[in-house]
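Every read-out reported here was derived from the displayed coordinates using simple, explicitly stated rules and does not represent laboratory data. Everything numeric here is computed off the predicted structure, so don't read it as measured data. Cβ atoms are built from the backbone, for glycine too; each structure is taken alone.
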Structure 1
Amino acid sequence: MIRNDRILSRAAGLAASLYLFAPVAMAQTDPEFWPQLVTDQTLADPTALAALEQPGRVIFEDGFESEESLKKYFEIRGWREGNVQIVADPNLAHSGNGAIRFTAVERGGRESGVGATAWLDAEGYDRLYFRRYLRFAADYDQGPLHHVGGGLTGVAGADRWRAMGTAGRRPAGDDHFKSAFEPWRDWGRYEPPGYMFLYTYWMDMKRDRDGNYWGNMLGPAPDQRIVIQRDRWYCLEQMIQTNRPGQADGELAAWIDGRLYLHYQGIRWRTSENVKLKRFGIGLYVHRATQDNTVWYDDVAVSTGYIGPK
């Protein structure tokens, strides 16, 4: 496992990568390009669904069976403080004997975050699927805002730290993009942890009324929202297909327990082929931590094709 002053300073100031964002109240003016929600059409078309769920080559796996797993991540936030642990207990694991536990500790209403980030390789990928199992503690209650569930990031170049700490800024198209699959309570309208959506940064995203570009919420129609429950495992999977530069032909999809939940098309992720999928992260970030909140992850995998439940 890599731990150094650079990691610790970034973790303290940024909560890093995917976990320093707030759900956005989007401005009314639409950008020139906007993703098209096609979930129902894909589910109704067996050929299209089969193409979306075509298996590929697994390039990363982690079942968290020992602390050797921690060496796979270049940044781990909260390990030194004891808030990230590999637990060896088959009653807590999804499969096998181990899982990784993240606890965002109570901090008197201040922010609290933990997580792990992995670098895949500098060459990157144009299409990736990211599966993880996630379980919330029985008393989990994030209050209004949190970020949990993990996500994929595309960046240009070979700097594994690139685009970390860029919350509130819109990607330019030649630098980065990212999307996380996570739940939201909609200001208390849903029981914790909330309903699932895709929290996404890309070049055509909408600006918030406060002038910043917080992650845009790409989700289903209100009557199709899935509210996840505490104290049980969920299989969450996410796919990003990059676009051809100059074309709005990128895609974004997500599955819950092996069933397609969201499928978007018509996305301009990038303007340059140098921006490719190279990084993913898991963890937990609570904006106003008034209690300890714990989640477990297990059976993480990244592939060039659909993975599905284990």
Structure 2
Amino acid sequence: MAIKTVGIVGCGLMGSGIAQVCAEAGYRVIVREVSDDLLKKGLGKIESFLAKGVERGKVTPERKAEIRDRLEGTTSLEKLSGADIVIEAVVENLDAKREVYQVLDRVCPPATIFASNTSSLSITEMAAVTKRADRFVGMHFFNPVPLMKLVEVVRSPLTSAEAFERAVEFARSLGKTPVRATDRTGFIVNRLLVPYLLDAIRALEEGVGSVVDIDEGMRLGCGHPMGPLTLLDFVGLDTTYYIADIMFDEFREKRFAPPPLLKRMVQAGLHGRKTGKGFYDYSQDPPKPVGGLV
């Protein structure tokens, strides 16, 4: 069965980005949020992104209108019953996701593929609350979704080969590069990235170098587009802490354990760019390192 209609659960930072790229690729998109206010905010992000594209001459006004016309918002999960694939992008909480899938499993036809945008939770555990574990995959997009090319397509032990390959081809149809991963906590990218980011924090804690020196060392010495502490601010220290906690709980290895400094910064509300301060103070241009962290 060809995928023509895409359902998106969640219209936040990730959900709105996924909805946008699906509409850009020619799919009819129905995106669901829990309230009209959140839905309006999410669709507003898409409108703003496309408007900037028009201003820069990258998108024509006609193309913008065409993309927007393919998007439909709702506050009802039942409205996703006509979707050929449903991508869930709600809060990174297993119970919240399971609750969504229990409703979707009742209202969607048996052929509908379910895909979670989780970055760290078990696909198998989510699929277990449905009657379609063979048509359940992970599709982990990266932020910002309209610009980042990668999608991790994740297969659980119960995912059928047919559903998995359809998800891979669907990701490719969005102009993304899919990589195949198995259902191991952290998948490919976070399995390798999170220990690196945590080690950068430990290096700062242990006085190996300053915030700037650690960032410049990895940026110029390894050719990374940004240093690890800058990247942590971009991703969100709270997000990294949450993912690291999940990974440590799974593997019980020190390399996945959140360092004390990360925990203190999250507790203090220093979450990075989203709060204005993390390892850097973003109230200044250019941002300057925050003093007194160690």
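Assign the value -0.28, -0.70, -1.30, calculated as log10 I(q)/I(0) by the Debye sum over Cα atoms at q = 0.07, 0.11, 0.16 Å⁻¹, to the correct structure from 1, 2. The read-out was computed on structure 2. For distance in nm of label points 7 Å out along Cα→Cβ at positions 115 and 283, the highest value in the series 1, 2 is held by structure 2.
Can you tell which of 1, 2 yields 1.00 when FRET efficiency 1/(1 + (r/R0)^6) of positions 187 and 251 (r between Cβ atoms, R0 = 30 Å, to 0.05) is derived from it?
So the calculation was done on 2.
Look at relative contact order in percent (Cα under 8 Å, 6 or more apart) for each of 1, 2: the largest one is in 1. Among candidates 1, 2, the computation of distance in nm of label points 7 Å out along Cα→Cβ at positions 51 and 83 that gave 4.5 used structure 1. In this comparison of 1, 2, the computed figure 3.9 for distance in nm of label points 7 Å out along Cα→Cβ at positions 203 and 227 is attributed to 1.
Have a look at 1, 2 and say which one yields 2.8 for distance in nm of label points 7 Å out along Cα→Cβ at positions 59 and 235, as calculated. The correct label is 2. One of 1, 2 was used to compute helix-only ellipticity at 222 nm (-39500 (n - 2.57) for each DSSP H run of 4 or more, over all residues; to 500), and the answer was -14000. Which one was it? Structure 2 accounts for this read-out.
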